[in-house]
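Okay, got some structures for you below.
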Structure P
């Protein structure tokens, strides 16, 4: 069992732009696999599959619903120290931001939960310690896509128990591909789809 684990949240395909979604999932899976000092996993929501992009031996767990508490609870048994869950539409996410979540949990001061918010609302990633989320989060029905997720977490968390790190952008529609950072290495699968459609992913 790995000390720290990052699980990619995989949901059944609902968007019409399935090629872009599949490419982003592949890139995020590779991104997590390349993150230093963490193990990787997949959190499969509602019967979702890995689409053939998981690395051999990657743990996969079923998640009943895409809420923060459900995802963290389902993946907590994979780690001995801390676990994080990241959404699958952040192909150019710097791995440093995942590392910051675990650093926030370790302190000082120690926090029970650390989040990376999404630009425009919602969440990119959330981390907590083992054996799982604290009671206040376990009873907080917040989803990664809820635009008010961060404010709701802040309202629910005891003082100084929630760490909020730097945010990042999510690609929730083809138009959001304009936010992708060409100056960052990686996201090759997404880049190929974007380039094939002559979208402008920004500078």
Structure Q
């Protein structure tokens, strides 16, 4: 991930200039080039596929959009593009921008966010944990398929880890899963999934 030097952008400027380009996010007005790799996209695609099957199996009124922007705070120029997000279709009528742009401004519209870790692991483990908790996202997954996160986040030895963050009050309770372990999702309690199923070939 690289930071593109430029003047700070407002959220509206970001939306006008980069809203249709999934490569960029905005953090406190600063444009961020996420530089996705092929393996990163493979893992994100597998996560979306496994979750979509589970949503269909239970006939939830939820879906995974092809692309969307999360605007967690109205007073801060930040725009996130999660690798995978599950939206509640029944809540989208309350979204002020949805009819014009795929922008989510209400936490009540979001059931789950998944971020796949790449070189920006600090953002996924620290900043986004804080942002998504403050925003009120009930469940947040961090898929660290290469074991890149700092030992303070994934322990020793560093290894592939999937962290499920469950919102309790205003903080996340975190549970880590390694290869071979079944992942427990509060949102999807019957989900049969292991990190092994998500790794690139």
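Nothing in this text is a laboratory measurement; each read-out follows from the coordinates by a stated rule. All values reported here derive from a predicted model rather than from experimental measurement. Cβ atoms are built from the backbone, for glycine too; each structure is taken alone.
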One of P, Q was used to compute relative contact order in percent (Cα under 8 Å, 6 or more apart), and the result was 15. Which label is that?
Q
Of the structures labelled P, Q, one was used to calculate distance in nm of label points 7 Å out along Cα→Cβ at positions 76 and 188, giving 2.8. Name it.
Q
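Computing distance in nm of label points 7 Å out along Cα→Cβ at positions 68 and 108 gives 2.6 for which of P, Q?
This figure was derived from P.
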For mean count of other Cβ atoms within 10 Å over residues 20-27, find whichever of P, Q sits highest and give me its label.
P
Can you say which of P, Q returns -6000 when helix-only ellipticity at 222 nm (-39500 (n - 2.57) for each DSSP H run of 4 or more, over all residues; to 500) is computed?
Q
Who wins on distance in nm of label points 7 Å out along Cα→Cβ at positions 52 and 180 among P, Q, i.e. which is largest?
Q
